[in-house]
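Every number here is computed from the coordinates shown, using simple stated rules; none is lab data. From a predicted model like this one, the values you see are computed outputs, not experimental measurements. Cβ atoms are built from the backbone, for glycine too; each structure is taken alone.
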Structure P
Amino acid sequence: MRRRKDPDFNPDEFFAGPSKSQVKRDMLSLQDMGTALNELPQDRLDALEMSDRLREAFAELKRLKNGEARRRHMQFIGKLLRDEDPAAFEQALADYKQGQTRAVQALQELERWRQRLLADEKGLAAWVEIHPVSDTPAFRRLVERARHELADDEEHGRGGSKGPYYRELFQAIREVLQKKDA
């Protein structure tokens, strides 16, 4: 090994390759990816193209219960991921996360509509304007029953319990919104 006092010393020769810290960051990144892949539903994980050894490692991880054994096995999965193309896995994780986000947003929209419909007649008028196919006497009756049920629960101090019409209204709104999206 050459010393720095040597006039022919070239640092690029001496420090070839990534630093130890960079290697560790890459390793931890692959372990995190393995953890995220393990949290995917089994059908999505099965659809991904990967080596048989990696697929077996994920199956083995599901069997392990001990925390330390799982940690070591995640390190092994991270090691196996070095030999795989990470782009496909990153895309699958991004697609799953985007789908989850859309599902949460749809549920929040549904809940906002239910609250708006239960609040007053303006909410029902706005709903009918946007979704004219749902302007049926049965839907209007359902909204009225849910309002009455909610008012009765509040009157008798049962604010936390929601009755069957409240849940049925949720189902009816979901059906209309799903038909709209389809």
Structure Q
Amino acid sequence: MTPPPYVLGVDTSVTGLREADALLRDLAAGLGLPEDTVGCTHLVRDADGGRPRMGLSLATWSEAAAEDVRARLTSRGHRVKDGAWDEAGRAVLYPGAAALTGTLTVAELVARSAIARVRVLGTADRPDPATRVVTREFVRPRWQDGELVLAAMPAAGGTLVPFEVPDPTPCCADH
């Protein structure tokens, strides 16, 4: 899947990924977006060196839908801009995301969703399509060279797991 052409960036004051995911899902639910909408999070750093925050992007195939979303977001007080914050957005909403549950083969994961390929960290080789992926019901691909790519890492029993974990341990949690 190539990125949809009509993209809006939504500025936020959110600084954490979990908060950004929740805000993106809440906005999408409240806006009644088309099912093929892609919603991403982006790390935003201002030129003045202020604290980084999370920006959101919503991309659709319909210019009319994008303009409707812009009008509704701005009427609710959100700051909206044309385009994404960067080209490497972390996709939270994308076609087929809800179908990526349990353990799937690489081939099934790609066939069921907008993810174009799986990249295993630490190797240049593509995984065998029959390799099992334990999704943990948390699959966050990133845009890379115009396609959604899932970064995965080896796990027990010859399986793969998405690189990003659903419940990361905060830095210095035990201090």
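With helix-only ellipticity at 222 nm (-39500 (n - 2.57) for each DSSP H run of 4 or more, over all residues; to 500) coming out at -6000, pick the structure among P, Q it was computed from.
Numbers: P: -24500; Q: -6000.
It must be structure Q, since only it matches.
Computing FRET efficiency 1/(1 + (r/R0)^6) of positions 89 and 121 (r between Cβ atoms, R0 = 25 Å, to 0.05) for each of P, Q, which one ends up highest? Write down the numbers at each step before the final one.
On the way: P: 0.00; Q: 0.85.
Greatest value across P, Q: structure Q.
Match the computed value 3.2 of distance in nm of label points 7 Å out along Cα→Cβ at positions 25 and 145 to one of the structures P, Q, and report its label.
Working: P: 6.1; Q: 3.2.
Derived from the structure labelled Q.
Assuming 1, 6, 11, 12, 9, 7, 6, 7, 9, 9, 8, 5, 2, 1, 2, 2, 2, 1, 0 is P(r) over Cα pairs in 5 Å bins from 0, in percent as calculated from a single structure, say which of P, Q it is.
Value 1, 6, 11, 12, 9, 7, 6, 7, 9, 9, 8, 5, 2, 1, 2, 2, 2, 1, 0 for P(r) over Cα pairs in 5 Å bins from 0, in percent corresponds to P out of P, Q.
Hey, relative contact order in percent (Cα under 8 Å, 6 or more apart) derived from one of P, Q reads 17; which structure?
On the way: P: 17; Q: 21.
This value belongs to structure P.
For structures P, Q, calculate FRET efficiency 1/(1 + (r/R0)^6) of positions 33 and 49 (r between Cβ atoms, R0 = 35 Å, to 0.05) and state which one comes out highest. Can you show the working numbers first?
Numbers: P: 1.00; Q: 0.55.
When FRET efficiency 1/(1 + (r/R0)^6) of positions 33 and 49 (r between Cβ atoms, R0 = 35 Å, to 0.05) is calculated for P, Q, structure P comes out on top.
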